[in-house]
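So, here come the structures, one by one.
What follows draws every value from the coordinates through simple rules; no lab data is involved. Quick caveat, the model's predicted, so the values are computed rather than measured.
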Structure 1
Amino acid sequence: MLILTKSVMVMMLSFIISIFFAIITIPILKKMKVGQRLSIYLEETHKKKSGTPTMGGIIFIVPTILVFIALWFFNKINITYSLVIVMVTFISYGILGFVDDYLIVKRKSNKGLSEATKLLSQLIVAIIFFYLFMKAGNEPLLWVHSLNIKLNIGWLYGVFILLVLVASSNAVNITDGLDGLAGGLSVIAFLAFGIISWGTGWLDGYEEIALLCFTLIGSLLGFLVFNVSPAKVFMGDTGSLAIGATLGAIAIITRHELLLMVIGIVFVIETMSCVIQRVYYKFTQKRIFLMTPIHHTFEKKGWDERDIVKMFWIIGLIGAMAAIIYGVWW
């Protein structure tokens, strides 16, 4: 029960710190006029959101880091190799997103880092992650736990890791389009991975990985207090890239990369809607969906934003529950 108690403690601490940090940070962001600029193609209901402070990812990134520093200072956790790899990924992608958000605000447009620059930066961090991961003596295995199947795919595993990190970070970024949507789905995803991490006793530092998941849950819940409709702050690329990459990193560390697609089923649906739309339009000059990501299609059909968010949360929760059953019990 000790790890459960620790998980509740870090979740409570990070939630409280996140709330206070948000109360301090949001007025500063408003004063600095760090406002979100929205696409002209969005529904009229989104127009009133223009100018809402962005870069809100720092509201859950900073408290998460502070909690872990405090835990280390009071000798409550061990700084393991696995934890370092995930934290480096978390912070690196957060910095990348922050730079992108900063350029968008500075240029007063929706143009931050170019797609090529952003992708190259993501790949560099992913390569560093792969190097550190393999240096720890990990084998290039695709591991299906319930069937005890281990496939050694050699150098292809490096490519696989790059795809997981880049795809997961961009998937959360794409999904972050409605108040509370990406934040709520991330809470659900980290809850699933936190429980799954408890069961990876073979992994050095599995407790610390689980505690990181629950720390992020608390920080994200604190952020959601100010991000659910009507949002007072957006996470921006600062938060979405950090969250997505961290989910990917934890999936890789715990050897549940394939399960990530079930836990993040909504992220997958949102991303695939964009891919399908772009490919179909390229070849036919027609659109399958009214607008992508697909949550905007529901808006075009007249759905209330909050109803769309709740529906997607439920889908995400079902996926997470199925993943927990498969990844832990089955």
Structure 2
Amino acid sequence: MNERAGSKVKKQIRCCIDLGSTYARLLAVGGFFGPRAPRFDDVREERIHVGWGADLLVRGRIGPDAADRAARVLETLVDRARAFGCPDPAVLATNALRSAPDRDEVRQLLERRARARVRVLSGTGEAALGFIGAASTLEEGTPAVLADPGGTSTEIAWGAAGRVDGTLSIGWGTHSAALLLRRFPGGAAPGACRRAALSLAGAIDPALAVMRGRLSDSSLPGGRRAPTILMTGGTAVAIAAIARHIRRGDPLRIDHELRETVDLPIVGPRIMAALRGAGARRYPVEEERRKLLLPGLILVLAVARGLGSTRPTVTARDLRWGAVLTGEPIPEEYLADE
């Protein structure tokens, strides 16, 4: 972390690189991170496709080619963080590296090539930092549940803005939903999508039932004080940005300011219909993300229904924001055994 002189609270530049299953993403924030509401005067974001989550699921390991690709991407993002004035960015790896049998070997390669320390988050850490980032858009004390459908897992966390009460990691992500969809004849046809959605819901509902059992009645949707249902992650953010684009005709932007309530039963069928034809090409979404939109949408819908709300509030603030707001050191309980 880099500090600059100030009167009471010093200005800092904090950077986090999230090594996700599909993209590696850099967040660089310049501002004041005091005990009161932080103030930011410079926010920069960048993402580069990695896609090693698909390699992991297909091959059972990350493998040399995918590891080399990730190392090149990480080198680039670390260099850009340093050029911004952050000599020691927090590099955090999530489930793709956490669950890889060749995790240690791959991490050593990444650290050697990028000349930066790579820390692997536990499922608890990934969910908790995501919650801290997403809930930072809410008034302190507001009860919330966060779902972060990622590439190879879905992280759930609950509590209130400023406090994490519990977390849950579900071993289903967009890449695994894509593999599931391929098992059903018809590809993107409505029948295949419905069968895949039912199968996916049957797989994740037991885990969500465990989560609901851990929550008090007042924290459940429909309870005495229903929480805000939040979603983040690349697929959810892309769906929210497309929904805004469809409804308002706004240019599609995916940035830290995005905060959109999405009516999934209305938006979902429109996106699915566009994906079955040529309409999705009008969505200014990267090709890599477009390929994952259909299974990602099925996953997002299944998770939202399991949480009891098909109109979640989607925010682009994610675990990177959680790491930036938490600052160094990252709590040990958020890290996988190393």
Structure 3
Amino acid sequence: MKLLLSFKYFKEIYYAIAFLMAVLFIGTVGYIYLEDYSWMDAFYMTVITVSTVGFGEIAPLHPVGKLFTSLLIITTFGTFAYVISMITRYLISGQYRIYYKTFQVNNQLEKLSNHVIICGYGRNGRQAVKTLQAHKVPFLVIESDLELVHKLREEDSNILVIDGDATDDSVIIKAGINRAIALITTLPRDTDNLFVVLTARDINKGLNIISRASDDRSEHKLRIAGANNVILPDKVGGAHMATLVTSPDLMQFLDQISMMGEDESTLVEIQFKNLPPDFEHKSILELEKRYQTGARIIGFKTPENKIIVNPSPETELVPKSKLFVLGNINQIIKIKQALHIDD
């Protein structure tokens, strides 16, 4: 597989070298057969003939040998120059770096699993990348702008990006859709996002799919197609700005709560599987008594996906439930360390 990929990326150089080898072989065999040269003399004669360096003949040629030499010069004129110029172009233009990066990306793709696929590296895609990087969640980006792909690979080696159209089934499959845990599609056109959602849901039934939408009317269609969540950036942004007018202090408070562990106040999600086994069917109060970190449990998600805000201390901890914990950086670090949760 790796040899095939290598051939794909450097096929022009390989073709040039293969052509040169064929010429050297034909010339060598020709001189051995027509002039009864040794292998070494025949090879040397072929090289000085094809390269047109102007050295003298090893021995006087017969008429047939002269005709063969003439045909060899005519048919291979510029072979050396072509091969050298081809290799020089690859080195000077930096194409070899591009192909090497692509080769590395394909190797990484084979090992990637439980990752998030981001379709499109626009404004929303960039923000999704920042958040996933902060949470150290493995991800890859699918981007159709080849220039942007090369730029990303040169500037940030931590971003795994593949070039291609996310609406193409083969590109989604290449991105490891079968092994992914989530897909975020942020393409500018709702029709493209709809197609990506349909394809992804058909291939991976259990995939968590989040889609961007520009038009309110697209939200329902995207959910029918299989999106778990649909985000309308313009609607969310407009509502946020309006709330800054109607309830500025409340919004300022919410804006100070980070979900990336970068600000003073941080909100994190803790899954039931992260709790010690002996806490099954015990209460939130018992959990807070054992781990007195100062962080507060402000939300609870039931196995039925019902969200309870400010849950009662007597709320029972059950499998497949989740806790939403608010605290400052030190408090969150303490509770993560106590529960042995890796970032």
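Given -16500 as the derived value for helix-only ellipticity at 222 nm (-39500 (n - 2.57) for each DSSP H run of 4 or more, over all residues; to 500), which of the supplied structures 1, 2, 3 does it correspond to? Answer by label: 3. For the set 1, 2, 3, ranking by relative contact order in percent (Cα under 8 Å, 6 or more apart) places 1 highest.
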